[in-house]
Structure 1
Amino acid sequence: MKIIISPAKKMKTDTDSLGYYNLPLLINDTEVLLSYLKELSYEEAKSIWKCNDKIARLNYERVQKMNLYRNLTPAILSYEGIQYQYMAPGVFSTDEFAYIERHLRIISGFYGVLRPFDGVTPYRLEMQAKLKVSDLDSLYEFWNRRPAEQLLSESNFIVNLASKEYSKCILDYLDGSVRFITCVFGEKIGKRVVEKGTQVKMARGEMVRFMAEKQVEDAEEIKKFDRLNYIFADELSDENTYIFIKREIKY
């Protein structure tokens, strides 16, 4: 079983807490992307990143000085978004770290696919970014099926906790031999299940923590998730989609 999650825009360097184990598996492709980014003007880079000047200047300077092989942080400790805050890998036990190293994979616009202890450097590059690399019009075209092939070489059972932007990199290349379960976290409003961005990110991080703490190895065990007031909705779910509904808090 492999669990896939999205990266986060906000990143940090932490070379003191834990050392990294390996370089990313698709590092040669990342070198191509970095060479492309280094050739962009500031305005070109900013248009790709779609951010304010402060963030753009920080990331433009990062690109100019970037070294993919030095001062690296384990990927799982490098990302700082809401999902990672609720996952809280900084307080994982040894067994929990071992679990995520075996099972967790991060889909990345810059690195393709990452294991938790692959060494990374801070970057900003969303999978939906429009850029022309090697005569290709998008990162989806650039990465093509390589992240999926890497992931599926490790397992034919995927638990999807990634956003649509990132899970698309895997979904587009599945065949009937792969079991792919997407976890949905929402609220029941009338007959609809409504997902709210921040709440979903919190739940995805909490689900990774739950699976690591419980050492989950079987799909049925995922259904026991009951944190942040979510509960598995059997009547709304099917074999490919596990829906968790947020319960109302009654005072």
Structure 2
Amino acid sequence: MRSKPSMTLDRVLSRFGVASRTAAREAIVAGRMKVNGRVVRDPDLWVQPERDAFHFDGRSLKPARKRYLLFYKPKGVITSHGDPDGRKTVYDCLGEERAWVSPVGRLDKGTSGLLLLTNDTEFADLIASPESRIPKTYLVKTSGLLGDDVIAKLSAGVEMKRGDWVRPRSVRRFEDRGKYTWLEVVLTEGKNREVRRMLEAVGYKVLKLVRIRIGPLTLEGLEVGKWRELSPAEIHALRKSGASGPPSPVS
């Protein structure tokens, strides 16, 4: 008896590193995909990657080599595969060596710093999931000098607009420079525009935002707009940083 199907056909193309989910659906509807020797035009068909045979444009498909990239995203670059307005995307920075990889979470256009990209969807889900509690560390330039009482309030957790709460793992004063305070903020939840919204909740704005660390990974030795492959040891350490129990404190 055939076991329960495990994945939709469009996800197979994405998982195997052939195309994005959107492009995969279009290709399947166009009749470019065969499953066990038969043309299939239903991207929502459930299949078993470990048992079924797949051909795309006549070529037998096997899982792509897993890629894990650490990218130093510049400010002004969007975390998207394409943009109808012609804005520069992270993929414009990856060069000819890029395979099909997807961002693990997002950094908004105005934020720079560490961004992971991979074609290993299980790994991406682990890193992005709030349940993994993998710490993401940011340097934040605020729109004024923050008193200790404001930093204490941020550290305790604040209610943002629409009743959403943010509870950072830690907030500490990095330095006061001129009229501005630089903070180091460590988060584990990964909510949309979380740092910006938490500062707005206490009456300040973010003037500059850089993600400098994810788990044990940092930007050390990497220039803005450049990327490198993660080592097996780094991948293992990143997985462990989200295991049971709280992550290690950021030094």
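Read the figures in this text as sums done on the coordinates, not as results from a lab. Nothing here was measured: the structure is a model prediction, and the numbers come from that model.
Matching task: -11000 is the computed value of helix-only ellipticity at 222 nm (-39500 (n - 2.57) for each DSSP H run of 4 or more, over all residues; to 500). Pick the structure from 1, 2. Mind dumping the intermediate values first?
On the way: 1: -11000; 2: -5500.
Computing helix-only ellipticity at 222 nm (-39500 (n - 2.57) for each DSSP H run of 4 or more, over all residues; to 500) on every structure in 1, 2 gives -11000 only for 1.
Consider the structures 1, 2: one of them gives 24 for relative contact order in percent (Cα under 8 Å, 6 or more apart) as calculated from the coordinates. Say which. Walk me through the numbers before you get to the answer.
Working: 1: 24; 2: 19.
So the calculation was done on 1.
For structures 1, 2, calculate Cα Rg over 2.2 N^0.38 Å, for residues 59-178 alone and state which one comes out highest.
Working: 1: 1.12; 2: 1.33.
Sorting by Cα Rg over 2.2 N^0.38 Å, for residues 59-178 alone in descending order puts 2 first.
Cα Rg over 2.2 N^0.38 Å computed as 1.17: which structure among 1, 2? Present the calculation step by step, with values, prior to reporting the outcome.
Working: 1: 1.02; 2: 1.17.
This value belongs to structure 2.
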